[in-house]
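Each in structure tokens, the structures are laid out below.
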Structure I
Amino acid sequence: MNGNSLKYFDTASTTKIDKRVLAEMLPYFNEFFGNASSNHSYGKKAKDAIDKARIQVSNIINCGRKDITFTSGATESINLGIKGYVEANPEKGNHIITVKTEHKAVLATCEYLQTKGYEVTYLEVDENGLICLEELSESITEKTSLICVMYVNNEIGVIQPIKEIGRISTDNNVAFLCDATQAVGKIVVDVEEDNIDMLCFSGHKLNGPKGIGVLYKKSNIVLTALIHGGGQENSLRGGTYNTPLIVGIGKACDIALNEFESNVYALLKRRAELQEHFEANGTGLVNFKDVSTAPHILSITLKNKDAEEYLMLKRNEFVASTGSACNAELIEVSHVVKALNIELKNKIIRISF
């Protein structure tokens, strides 16, 4: 990892926009700038681009284009999915099941709902960051309306048994929301095969633009809108369509799908090189090698230095993190690492590429 250029190993936080994505977006800022809700040629040009993007997004997760709602990002999608579902379906019950290692967007939303009288069960994880499926099943009650489990953990890269979780939720007639922000484009995501009722992700995690995200929901899932307005996005999210960003996430999904095999191969090759670097020179050990992990995230336990100290020493060589960028202002061990119940919590870094 030596060289003159500073290496970027924090793609789980955000990625650089692909030049092809940017090129696709640019005309919709100053040439095809019409409002997609307008009933004239300028509006139709924008609307057609949005329809194309909706198809491109639906293709990467295997759903119908009408099941896609565009939002400002995964955080908004998660809020819309969770709050919108429990508010629209009070007869389903007031109990939510999630996991202690979820993204803060899920945890904070659930904590807010607890102040409104909802009950939340926070599942534990084992030393590999995985939930116990038996514990999940036993936590379901007649009041349980929603299960929220992320596909790939954003800090440690561990893949949860999503298909089995989807089966359990379906068998118990409980809706299943999955944060797939770190999964889409890196592993195969199929909402039909995985029995996922709602799924969220962001554009800027797969070389698309910031400020745009997706909420997939099955056609039979009813939500209450969080943003009321002119009826855009099937009346779930009012407001003028952000055509350039929608075009951008569509193109990013199209590229990720069409170049999936070559991209994953490149990620796995890079992963092997980085793993060799850290373990061969005695710097640290790669965590979670005995379970399924996403190809773009390495969790490393350092041998001789604390994580913050090590990253400071290496700041002129590469940039990485100790956890989620959402927790960057909190100088403490992340909630994910704490939940693992392992030693040397302050020696873990995340390398993502």
Structure II
Amino acid sequence: MIRLSGVGEFGLIERIRGIVPRPTHAILGIGDDCAVVRPTAGRDLLVTTDLLVEQVDFTQRTTTPFRLGRKAMAVSLSDIAAMGGLPRAALVTLALRPDMEPEFIDDLYRGLQKEGAKHGVEIIGGDISASSTLMIGVTVLGEAESGRAVTRAGAQPGERVWVTGRLGGSAAGLAALQAGFRLSNDQVEGPLEATGKLAEAIREALERHLCPAPRIREGRALAAAGVASAMIDLSDGLAADLAKLCRESGVSARIREDRIPVDPVASIIGNLLGQDTMAMALAGGEDFELLFSSPADADGIVRLVANGQAMTEVGEVTAPAEGCVLVQRSGAMVPLSGGYDHFRRS
């Protein structure tokens, strides 16, 4: 069986070049010291990067190389979405074990290419190194209309807090993986037989976690309508990411439990595994939905919702000294806390 140690660095690069199409937007892609991209006149350049590390962010036991490639691309695309931007090109950096099979990298790049192509993104370069731990870094270049990128720093007291989509589905997928459920040829396998609605819920939750969908369309629509004063993607959970937005804006926020759009699959899997569904929605992370603030009279959001954009008002921005709180269904207010932290995992 051929391993990367037998293929060599340059042989691997040639395999990758055979998978990745020649760029049509970039002036120069894979093969030189740098790629060459011409910025669009009247737009600002957006640059973001994300790193996935084996045994920290994923395991090969619970995903396939193709799905891993899709997710690695999607998490960086989500950052562009959070700025209301348009992604254009990607650079992929790999740290690989020499004993890995080249076919793993082939399928990984097919996943990267598949997810990028859905959003008009071309892979134009990157780097490869040997490592005892598999790591995948994706840097995405994007654009926003000059001066129109939506940051985390524009929220004001009195504005409303919104989220796109539904929350908790990815956390439910992770819980299902930890319970022993797997996707095999898009069919659910696991420690107990699941049929009907239960099997479909598990499959959807696994897909949400393994192949998240970046909200490029929604981010672009919000930026174009000019109704998002501040925005962030939900990578670490609503509680943690709202705190980041509030910190950058110098404000606080009050979230209402009864308004949080919980993903139905989270409810089903939470009941199955005896886990707190609301905790999945608030602190589970990796939903990659968008959380944003908007003026109370944002008619543009109403029009977006009417046109089929799934958006829910979940609370309001408050004065800086109040802190981020959750208004429970009972009316009691408790500090809003939780979410993923790479260096403080519990």
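Read-outs: derived from the displayed coordinates by stated rules, not from any lab. Bear in mind that the values here come from a model prediction, so they are computed numbers and not experimental data. Cβ atoms are built from the backbone, for glycine too; each structure is taken alone.
Worth a mention:
- Highest-scoring label, criterion being FRET efficiency 1/(1 + (r/R0)^6) of positions 195 and 227 (r between Cβ atoms, R0 = 41 Å, to 0.05), among I, II: I
- Test item: relative contact order in percent (Cα under 8 Å, 6 or more apart) calculated as 21, pick one of I, II: II
- Read-out mean count of other Cβ atoms within 10 Å over residues 259-266, computed value 13.1, structure in I, II: I
- The greatest value of Kirkwood radius over Cα pairs in Å, for residues 59-146 alone among structures I, II is that of I.
- Per distance in nm of label points 7 Å out along Cα→Cβ at positions 155 and 291, the highest-valued of structures I, II: I
- Cα Rg over 2.2 N^0.38 Å, for residues 203-298 alone - structure with the largest value, from I, II: I
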